[in-house]
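Rule-based calculations on the coordinates, nothing more; no lab input. Since the structure is predicted, the reported quantities are computational estimates derived from the model, not experimental observations.
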Structure 1
Amino acid sequence: MSTWHLYLVRTRSGALYTGITTDVERRFSEHQSGGPRAARSLRGKGPLTLAFAEAIGERTRAAQLEYALKQWSRKRKEDLVAGRLRLQDVDV
């Protein structure tokens, strides 16, 4: 069974995109390429930087956290990126 990760990608304008994957490096590379496997919302918004990534474990938990983070304010996401907030403290 693969370990799932939650990650945040920062766009040129500073926006944060949230996603989950089993291979962060591969997925980030797909986003950077802007090709057919890149998220549509990231195409043409580079350069992209990987702002945050953390191993979560099971896909269900990763998907729950992804959904929760997509509801967060920008400030709360920035707190996570800066280390002022930890995913272990998040209830979903």
Structure 2
Amino acid sequence: MQEHEKVALQLIFMGVVIAMAKVLVSTEKLTWRVVVGRSILNGFATLGAGAVLIWISDLSMLGVLGLGAFLGTLGSQFIEAQLRKVVKTKAGDI
């Protein structure tokens, strides 16, 4: 496995772990669909941190993982909020 593949898998795994932690502290009713959906969303939002390596190619692994944690936490909440707005709007149109 090449280095960039390892970094991508580490970022996705970290995003899934962050999503699971957010699910554990949540007070809302959870279903498997919500848990899996948030894990996927958070994993790929965290993976977006890898794009920083395009601009800052000598960034340390700790920096990439830290940025991934930041994007995974805040990015997924923003994306989820936007998706909820779109679904509400579409549901209102029907």
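Given a value of 1.01 for Rg/Rh (Cα atoms, Kirkwood Rh), for residues 44-83 alone, calculated from one of 1, 2, which structure does it belong to? It traces back to 1. Using P(r) over Cα pairs in 10 Å bins from 0, in percent as the calculated read-out, with 17, 51, 30, 3 as its value, let me know the right label among 1, 2. The value was obtained from structure 1. Upon calculation of helix-only ellipticity at 222 nm (-39500 (n - 2.57) for each DSSP H run of 4 or more, over all residues; to 500) from the atomic coordinates, which of the structures 1, 2 produces -10500? Computing helix-only ellipticity at 222 nm (-39500 (n - 2.57) for each DSSP H run of 4 or more, over all residues; to 500) on every structure in 1, 2 gives -10500 only for 1.
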